[in-house]
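Heads up, there are several structures right after this.
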Structure 1
Amino acid sequence: MSPFQETMRLANSAPLWIFCLAVVGMVLIQTLIFVWISNFYAKKCGITRTQIAGAVRSGLISTIGPALSVFVVGLGLLAQIGAPLMLARLSVIGNAAYEASAAEMAAAAMNTRLGSDTYTIQAFTASVWVMNLGGICMLLPPLFLLKLLSRLTQTMTKKANLGMLLGLSASLASFGYFAADYARRSAPHSRAVAAGFVAMLVLESAAKRLHLRWLGEWALALSLLIAAVLASLVKQ
């Protein structure tokens, strides 16, 4: 048995399933608590069931696009870090790009790569640590700085929408960094990024010109599918 096969046997073992399902269970409990709180305050604020249903529908549709990208990357991680850890990590953070890059950086620090025959249990342990420590860094700042950030955002928004510009700039920088890192790997990767970019522009433009709200809501999911299909068809 190769080191990678031994690692995958551990990664999909029963104890790891138990621990990871407990994490997913906590996420589900938190979701139910938020739903209960939302319904409680909806009644106090006079929000009707129709308005709630509309908000839920919009939320579900707008989630499909990002969830699709998480699902696609999750399939790749499934064979590299195992199903339990992949399920737990994407249930807590849901940032597939971060999880993949964090696991890969940890593997590189151990002189190996994800999915390689030299990906040992020690390298897998390093990946778990990096993924979780990075996740903690994402969760703690909002917990301790939420009120301060809220005041800053409100202040900046009143001054020429600086808050919106700051958020937009941060998003563009983050997604641009990951897209550029992906595009530089090979010609097929570059074509996939370019196809997704062009498809997104065309779909958003068409949605605005034709007044098709559903097309704008599905633009992200469709552009990801177009990029994935092009990358698989044009391999050279």
Structure 2
Amino acid sequence: MYISKIAEDILAERLLSYGAVTFYKDAPLRLKSGLVTPIYVDNRKLTAWPDAWHDVIETMASRIDQLKLDFDVVAGVEGAGVSHSAALAYRLYKPSIFVRESAKTYGNKSRVEGGDVQGKRVLIIEDHISTGLSLLSAVEALKAEGACVTDCLAVTSFGMEETKNLFQKQNVVCHEMLPFSKVLDKAIELGQITEEDRARLDDWLANPWTWAARHGLVPQTNEN
């Protein structure tokens, strides 16, 4: 079950109009994970635009209701996911926590900040899922603290098969607010990419790890 077609369309346009999605069609970049990509997503940019961010949080709340997700606590992954998770928790009157990328070197040296998660059902909110490695690490950290984690919700996801398989092993389902194909549909409509570009981007989404080599492309820059 997905959000309405109108809501999907509005969200896709927000992502593209406010620069949350950038296309590097002929000069791809290398992500921190090592993956070479012609698409870069940074949904943190939406927090600078109150109208767009409001749409994100309200649509996220609707998506949770449609999926009938049951949880006690909302968690964000340090970095991009925290602002969205905190705003959503406030909207839903739920406790808000976040998971550090690495443990503190002082105090209790925990990666989980904001409250005890022992025995609690935690919903993780993420900005965007590409390889999902940082999100998977957050799941493992929460489970180590005694939390029950069965679902994650991201604004967007590339939907990679390798990523889905990683989370299946953890018995965790990753949901997104709209399929990335909808973003590409809207990008064509807005004139940001051509049909030829779309075919190449679809090829990347289907076979991301071999895409650059097959097209004879090398990364021109690295993710910050």
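No lab work stands behind these numbers, since they all come straight from the coordinates. Predicted, not measured: the structure shown is a model, and the values here were computed from it. Cβ atoms are built from the backbone, for glycine too; each structure is taken alone.
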Exercise. When you work out distance in nm of label points 7 Å out along Cα→Cβ at positions 147 and 171 for each of the structures 1, 2, which one comes out largest?
Worked result: 1
Problem set entry | Answer label among 1, 2 for the case where FRET efficiency 1/(1 + (r/R0)^6) of positions 67 and 211 (r between Cβ atoms, R0 = 25 Å, to 0.05), calculated from the coordinates, equals 0.45 | 1
Seminar exercise, completed: Highest-scoring structure on distance in nm of label points 7 Å out along Cα→Cβ at positions 11 and 179 (candidates 1, 2) is 1
Problem set entry | Of the structures 1, 2, the one that 1.3 was derived from, the read-out being distance in nm of label points 7 Å out along Cα→Cβ at positions 91 and 139 | 1
Exercise. -12500 is what came out when helix-only ellipticity at 222 nm (-39500 (n - 2.57) for each DSSP H run of 4 or more, over all residues; to 500) was calculated for one structure; which of 1, 2 is it?
Worked result: 2
Exercise. Cα extents along the principal axes in Å computed as 50, 36, 30: which structure among 1, 2?
Worked result: 2
